[in-house]
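For reference, the structures are reproduced in the following blocks.
Quick note: the coordinates plus some simple rules give every number you see, no bench work behind them. This is a predicted model, so every value here is computed, not measured. Cβ atoms are built from the backbone, for glycine too; each structure is taken alone.
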Structure I
Amino acid sequence: MPVEFIGMIATKDQSETRLSRGPIIDKEFTRRFVRAHEDAGFDRVLIGYASSHPDGTQVAAYAASHSERLGFLVAHRPGFVAPTLASTSAAAQGVKIPANLGVKINNPAGAASYPITSQTFIVVNKDLCKAGIPGGESAAKGVVKFIVYGLGEGQSILSQADYAALPAAILAKSKAAAAALECNGSPLGG
């Protein structure tokens, strides 16, 4: 059985360790990437798929115009749901919410739900002062103020930091939990 060498093509010089700079398609970089694979003896190259990447068929057409013999594999995702803020929020719709608000979303239902969604939590004791919060009641009130902001006005700016807003059911239970926060048995006004 023959062995094939398959590489991959990117359209700009970036990685997990190098920040993305410049246009999404650097034609000269892409051309050099194609030539490097061809010169190294690769048989084919994969053009990956992601919501933030240029269309793979267009990249393949451009790459093929700079290759003499490479084959091209264009990844595609039928029924693919892009990882947008809306699809992340959709994934949390209808999730059963336990009393401790420890939501886990695994393979959510719904065609518009992104399948790989994680949550960010703030964990606090119900009675912050009995838990030994440094700064006592004043600090406890500051924590509650921060949480109330995040569950209220802060929901409107989450997208600026690439966070999805909480679905109504989770938001309501979170607000109720914040309202029940105490300092030495006295409500903190959350």
Structure II
Amino acid sequence: MPAGWAGSRGGVSTSIKALPDYGVHFLTIQDYDPSWPQPFETLCAGIAAALGEMVSVLEQVGSTAVPGLAAKPIIDIDVVLRSATDLPQVIARLASLGYEHQGNLGIPGREAFRTPPRYWPHHLYVCPPDSQEYRRHLSFRDHLRRHLEDANAYAGLKRKLAGTCGDDREGYTQGKSGFVSEILLRAADVP
């Protein structure tokens, strides 16, 4: 059983062990931590065990998935389903782990889930197989992995916004949107 997981059903881990309150402030930007892939692996082990064959792929997306990139210490996870028709069953199984379904939060092509209290801070999104949002996440992540100068510029922008936006999540997100759009356009031009 992976570290950080407890409980089993038929020998398969099905719940995340409660962890200490990490007290992560939403707009805290930290230097890259090489340990960030570990909580992703731990979280994914339990999610994959709970969802089984309904999952096509689990990906760490977002800034913590880009080595060297300063980020909020919050793991972003995209779960891609084999079939969109599995969503109701996925919602139920994730609820058994303590996740609360929040709908798409205004972004088609993904369903958001509130992280259970005392789990490693993360954003969990479930995507249908044809999700444009999932492809957008991968495109942005992969571009930043290949282009250090863009990753550094993004880190600088995030630090600046964190300093000026306070707790204004919407302002922080809007402040990044132009940069993100520009990177996605450039990434789309790559053959």
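At a glance:
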| quantity | calculated |
| --- | --- |
| Of the structures I, II, the one that 1, 7, 12, 12, 11, 10, 9, 9, 8, 6, 6, 5, 3, 2, 0, 0 was derived from, the read-out being P(r) over Cα pairs in 5 Å bins from 0, in percent | I |
| Comparison of I, II - label where distance in nm of label points 7 Å out along Cα→Cβ at positions 43 and 139 is highest | I |
| Among I, II, structure where distance in nm of label points 7 Å out along Cα→Cβ at positions 107 and 131 as derived comes to 0.9 | II |
| If relative contact order in percent (Cα under 8 Å, 6 or more apart) is computed and equals 16, the structure in I, II | I |
| Source structure (of I, II) for helix-only ellipticity at 222 nm (-39500 (n - 2.57) for each DSSP H run of 4 or more, over all residues; to 500), computed value -13500 | II |
| Which of I, II leads on mean count of other Cβ atoms within 10 Å over residues 67-74, largest value | II |
